[in-house]
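Student: Listed next: structures, encoded as structure tokens.
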Structure P
């Protein structure tokens, strides 16, 4: 307790803002509630990323002296306060959802640790690595099933996590981990989005589960991963515009080799840039991550200039989710986040006309819908449901590596973004649970039946051998 209080006081003294101390307190609360239990602390890590998106601008300013635009154009402290309250309530509600469910359902005591052999996992991983890009391209050709197909492709991340987790226990095999990450980062730069990020995060999460503060290798590898993630993010910010433009203009084909070669060429050109260029790229990245500017602008305009919607955004999101496209092929698309920013934040931002969407976020949507304090009710309900389903999957799926891999992939992807809309947040969560969770559940049940059949067969052979020897 004394150390925590000391950290809070240091944050206040270092930044000169009391809200920095509150930020540290919220982060400590997140880890106290969500870092325990079986498997890695994926829930704590996901909410830490949201916490970072709420607070990073303040700490970046204190570290570098660079003021981001939100500092002098918005009431950033008010928005930070709302964001921190949001993250804290989400952590508390998830915790109680887990606790309530754990009282009624827990994993079986004799649950098998591993579902598949290393050879089978490696084979499945290589196949998924080769096919994921192709399947993702095909998914958009079948709009009625796009979400289901994309959800199944996330099984690649699950297989990757199973491998990385096995490479960290019982011994820390850093050479295999490093080789795996080199492959994933290289492949990640061949896509339209930052596909290298999630594989690196999966590796970080696996290391967190077995991290030994006394082992220099753990510190070294975690430091290298953090450096790679930071540098690759800065590089991606610098080259993504040109790379995406060439993909849109069909200058680049769908070939991963050609796209990687082009990404490498664009990246090599960054070597000639000066320190100021890298500093600008870093500032651009931090400004992109600090997801409070547009929500803060919306809070200043609603309801002073634009009225609350009385739940219209939430109703639209729920209706969109419960009307799957394969049953309602003519279902209209959701309003883009850029349109919401234009209407409620009053800023003319890039939109669909430039193939861009500027994030508005589920916190801002809740405020526009309900205002204070009722805006926090949806996140409390959502957090409880997350906690319930998290513990449910952990208990229903018996093979421990499958259960932990499913929860890690599902709840990292579903929870880590503070700037995601309610429709996308709820839609992705449900899609992952239904399709990816359903697939893993079927595999788990098939393996259990196969294991039981083999056990019965072995018992029958034993009975026959016994009767023959008696005869």
Structure Q
């Protein structure tokens, strides 16, 4: 597989005329053709090469093709792209899109080259990307394991160097979980920051679009293009978009909330989390343990994902056999939720947002592990998360789902190389205030510059 490099460096070289976009794309086409990860549902080799050639002609003519010129892009198979089918990882959606989702169009207009559509958990409703219709996506760190989900194909493709960056969606952790399991950076934005129109919905009041990348710099570059108001999106909010805020780790105030953070972790995550806390303090940050009963995954009410059933009610009622058994059971339960369940969930959500506001009023950022376990074997329903086997969905989403319910931005970061074991590096999650992406990205950049966070490529000879 291709080792790849940073998206920002590739764009700089292409815009300067130092490296042809066509050469970059041809390299990725060859790598994708040899992909053993099942990362893509559709590969667009010819279209990608034609786009790259057009970019090279623009550069030769003295025109600027955009800030992401020549950056190869994987697109989660939820985004409408004109003329291409949006399958959503399902057994039956195959109609070609008549338009392109605004978020994707922004990246295309900025010079990104779409290499294809990436695999996912069916209808984005899960955390393993083990798909009954398309087969499991495999993790480049160990092909017997899951890359996480639901944006598993996007993460696997970036980690393996098949593309520079990829688009994902995050409703309960579907950008951050696969970023963690594949050793990558994943940005979950404030709800309303990036348009979700033209993206197949899971739960629209929680759905977000975000990048999966190798570095915080790449995430910042993609975010700068993605973010901003979109009139066609009823959830979009008109707010100024700022570049990353420069942060010093010295004096940074980091809150670690209990009881949320008080749970078992697998050995690699436990060791990495402790090392991360020590590193923060060594660089002058103040790490404060904060107890707040309102921030606790064990209290999530049943009605929090009632919207999912509304999206699928007619299809599922008429043809339940079109759905894989894992998500069929969850959809059936979602359809049984009552108005009382939904009202209780909305009240709980309001209390959760108030609790996070209180904690973030006295801290620059909230920090947790991203996931409780880094290794999920394909086909196995449980993972080892420090206190024996437990259902994988609970362990992988423990630290992510509250962020969506609170509407906050969060950044998943791989810790710097040098960790123990042969798997992906431990991953930490930073959570900021609403509209606080600039601060999160700035802190992420500071952690990379200090050598605390950083990407490590998976071994090319993984089984």
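Student: Which of P, Q yields 1.37 for Cα Rg over 2.2 N^0.38 Å, for residues 211-378 alone, as computed?
Tutor: The read-out was computed on structure P.
Student: With mean projected area of the Cα convex hull in nm² coming out at 27.8, pick the structure among P, Q it was computed from.
Tutor: P
Student: If you rank structures P, Q by distance in nm of label points 7 Å out along Cα→Cβ at positions 107 and 411, which sits at the top with the largest value? If you can, show how the numbers build up before the last one.
Tutor: Details: P: 1.2; Q: 1.9.
Once distance in nm of label points 7 Å out along Cα→Cβ at positions 107 and 411 is worked out for each structure, Q has the highest.
Student: Still on this model: State the single structure among P, Q that was used to calculate relative contact order in percent (Cα under 8 Å, 6 or more apart), giving 25.
Tutor: Going label by label, the one that fits is P.
Student: Moving on. From P, Q, which structure was distance in nm of label points 7 Å out along Cα→Cβ at positions 131 and 307 = 5.3 calculated on?
Tutor: Derived from the structure labelled P.
Student: Still on this structure, please answer the following. Who wins on Rg/Rh (Cα atoms, Kirkwood Rh), for residues 83-314 alone among P, Q, i.e. which is largest? Display every interim value, and only then the final one.
Tutor: Details: P: 1.01; Q: 0.97.
The structure with the largest value is P.
Student: Here helix-only ellipticity at 222 nm (-39500 (n - 2.57) for each DSSP H run of 4 or more, over all residues; to 500) has been calculated and equals -10500, so which of P, Q was it run on?
Tutor: Here the read-out was taken from Q.
Student: Given that mean count of other Cβ atoms within 10 Å over residues 155-162, derived from a single structure, equals 31.8, which label among P, Q identifies that structure? Each step should come with its number before you reach the end.
Tutor: Working: P: 23.8; Q: 31.8.
Answer by label: Q.
Student: Next question, about the same structure. Supply the structure label, taken from P, Q, corresponding to percent of Cα pairs over 26 Å apart, for residues 187-298 alone with the calculated value 42.
Tutor: Q
Student: Comparing structures P, Q by FRET efficiency 1/(1 + (r/R0)^6) of positions 371 and 387 (r between Cβ atoms, R0 = 25 Å, to 0.05), which one has the largest value? Intermediate values should be presented prior to the final figure.
Tutor: On the way: P: 0.45; Q: 0.95.
Once FRET efficiency 1/(1 + (r/R0)^6) of positions 371 and 387 (r between Cβ atoms, R0 = 25 Å, to 0.05) is worked out for each structure, Q has the highest.
Student: If we compute mean count of other Cβ atoms within 10 Å over residues 67-74 for structures P, Q, which one ends up with the highest value?
Tutor: Q
Computed from the coordinates by the stated procedures, all read-outs in this text should not be read as laboratory data. Quantities reported herein were computed from a predicted structural model and do not represent experimental measurements. Cβ atoms are built from the backbone, for glycine too; each structure is taken alone.
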